[in-house]
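Take a look at the structures below.
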Structure I
């Protein structure tokens, strides 16, 4: 069962949640510096990260899964958020140039059906960015934060899942190196800088960008070690080699 929107809103209003959002946005800047003139969709609870794109993007929308619940967003104008079925997204085919998943994939009942819908609404050669709890990190090991709910992923697992859903992984990064304790919120930035260098595999989140493909490459179904290579801080291109 998905964590509800009230719990998510409360978390991101807390000092720890604010610090987590800053660290995610810090990494997002390196992956998607801007979305100027593009159509952007966020699914799950993406509002803390979508805000940076509102000024430059042609269109921005947020979709909350029905089991989670939605909140009105954004402040100071008409709501840009909607509530819908994650396996039947209420959008036309090939609409969005950029799709951002935050608190979305980990708790999806059917991950492949969900990603198939995401693929459908993504424009050809459009880009998907998944933010998911890292199975190797501390944030996935307790339920005191939203990142401890649902299924976490290693980078290889996430890469395989995306590759099997007609997305080609291109870049990955990790974030949230501070322990998930309230007293750590004020030290999040120093933890991030040190963690990137000393324990890069153990960030609390894995972020992975992938490109929508319209065909299956000959080696796409191979169970080999996907295209995901070792993630460097802050981000790394993902060549077709073993991790």
Structure II
């Protein structure tokens, strides 16, 4: 028996969400981003619960998506401000997800949203990571070419605007708004657009959802407030219900 034959075969084990960094050490850029994520999640969950009665979907907020193995690991990761993945468990083996690792998963996110805090260059960066040895890869390129997310939205609160791109073939194409100025996401049966109003004591042009008929999707707090108002109209004290 030769030395090579006596050696046990090497077992290559790719890292999962427990082995990869959970944070890259950066911070949320401003105080509007967290309420914006809450607004999107709270209002879309009833729709997702109907689409996934088995509860098999996940929403990430500033969470890492690992798309390639690099050193350091963060170079192969992007963290959209908000994203939705259909038909996956929100937990892994009963534990919270620390990140979403593409080489351990089959399904890519359906939608990723970035909140612009600068001039929007980072969110529209098409730089390939293979253009130079030090390139990390621009967000736009990674979402389009590597992770291949079907819908990518870029929200700019300062401009009160949102751009929505759809992956057609191998390229993102800029979508046109409908007559309401919204962008339909057919797979969800909803529309994405800008709503001017107050949320969590901040008045901004917020990014929000509407249904396919143009009805604004409400947060849990908004639904409770409307119910309370209707009860008062009927002469019923909401506290007594």
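Which of I, II yields -0.51, -0.82 for log10 I(q)/I(0) by the Debye sum over Cα atoms at q = 0.13, 0.17 Å⁻¹, for residues 48-135 alone, as computed?
Considering all the candidates, the number was obtained from II.
Source structure of the calculated read-out (volume of the Cα convex hull per residue in Å³, 113) within I, II: I. In this comparison of I, II, the computed figure -7500 for helix-only ellipticity at 222 nm (-39500 (n - 2.57) for each DSSP H run of 4 or more, over all residues; to 500) is attributed to I. Look at relative contact order in percent (Cα under 8 Å, 6 or more apart) for each of I, II: the largest one is in I.
Hey, distance in nm of label points 7 Å out along Cα→Cβ at positions 64 and 88 derived from one of I, II reads 2.1; which structure? For distance in nm of label points 7 Å out along Cα→Cβ at positions 64 and 88, the value 2.1 is produced by structure I.
No lab work stands behind these numbers, since they all come straight from the coordinates. Being a predicted model, the structure only gives us computed values, none of them experimental. Cβ atoms are built from the backbone, for glycine too; each structure is taken alone.
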